[in-house]
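Given below, in the form of C-alpha cells, are the structures.
Read-outs throughout are calculated quantities, based only on the coordinates presented, and are distinct from any laboratory measurement. These numbers were taken from a predicted model, which means no experiment stands behind them. Cβ atoms are built from the backbone, for glycine too; each structure is taken alone.
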Structure I
Amino acid sequence: MGLVGLPVFAGGKGGTGVLMGPTGGYIIEFIFAAYVAGFLIERKKNILASMFIATFVIYIFGLLGLSFFVRGIKNAFLIGMAPFMIGGIVKAFGAYLITKEVRKYYSQIS
C-alpha cells in the first residue's frame, strides 16, 4: 500500500521515495524477517531465538541501507540501531510470549 503512495509509513508518508530513503531498508526487511521467523519456528521450534534472529535481520539490512545516507556503518549503528536495541529486544520477547500463548491455545483445540 505504501509503495503505491498510500500514507501508511511514519509521518503519513507513502510512495517509492520512502522505500528508497534512509528507512527503506528497515521497512523492506520486515517482509524477510517475518519469513525468517516463521521458517525458523517451523524447523527448530525455538520461538524466542527465532524472534531475536528475525529482529537482527531487520537491523542488519536496515543498517546497510541507512549507511549510504549517513556516511558509514558506524554512524548508521549509532543512529539507526543503538537507540532502538532495547525496544527491539522487548518487542521480540513480546512476540515470543504471544506466539507461545497462541500455540498453546491452538494445541488445546486441535
Structure II
Amino acid sequence: MVQFVPDGDDPEGLVAAYRDALAPGSHLVLTHLTDTGTDPAGRAAAEAVYAGASSPLTFRSAARIAGFFGDFALVEPGVVHACDWRPDEEAAEFRTDWLLSGVARKP
C-alpha cells in the first residue's frame, strides 16, 4: 500500500520502521505502482482519478521501489512485474506493466 503514501510522508522511513520490527528470517512482500516504462497519459489519468481521494496514488521508479527492501535479500525473480512472479497463461491475461512486486528475506 506504499503507493498511497505520498513522498511528503516519508515512505522510505515508514517501510524501514516496519522492516526493523520484523524478526530475522521474516519476509517482506511489496507491490507498488511504477512509473518505469509505463504510459504517461494512462498514469496521468489514474492520478487524476485518485487526486481527490484521501490517499492519492504515487507512482515510483523501479529502483526506488527496490530500495524499500533495504538490506533484505531479494527472493528470485526480484522486483519484477507482478505477473512475472508466477507466470502462466491465466496471469498473462491480466498483465499490467504498472504493478511491480517483490519479496525479500530479513537476514
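With distance in nm of label points 7 Å out along Cα→Cβ at positions 33 and 57 derived from the coordinates and found to be 1.0, which of I, II does the value describe? Structure of origin is I. Each of I, II could give Cα extents along the principal axes in Å, but the derived value 41, 38, 20 comes from II. Looking across I, II, the calculation of helix-only ellipticity at 222 nm (-39500 (n - 2.57) for each DSSP H run of 4 or more, over all residues; to 500) that yields -8500 traces back to II.
Given a computed value of 21 for relative contact order in percent (Cα under 8 Å, 6 or more apart), which structure among I, II does it belong to? Computed on structure I.
For the set I, II, ranking by distance in nm of label points 7 Å out along Cα→Cβ at positions 17 and 49 places I highest.
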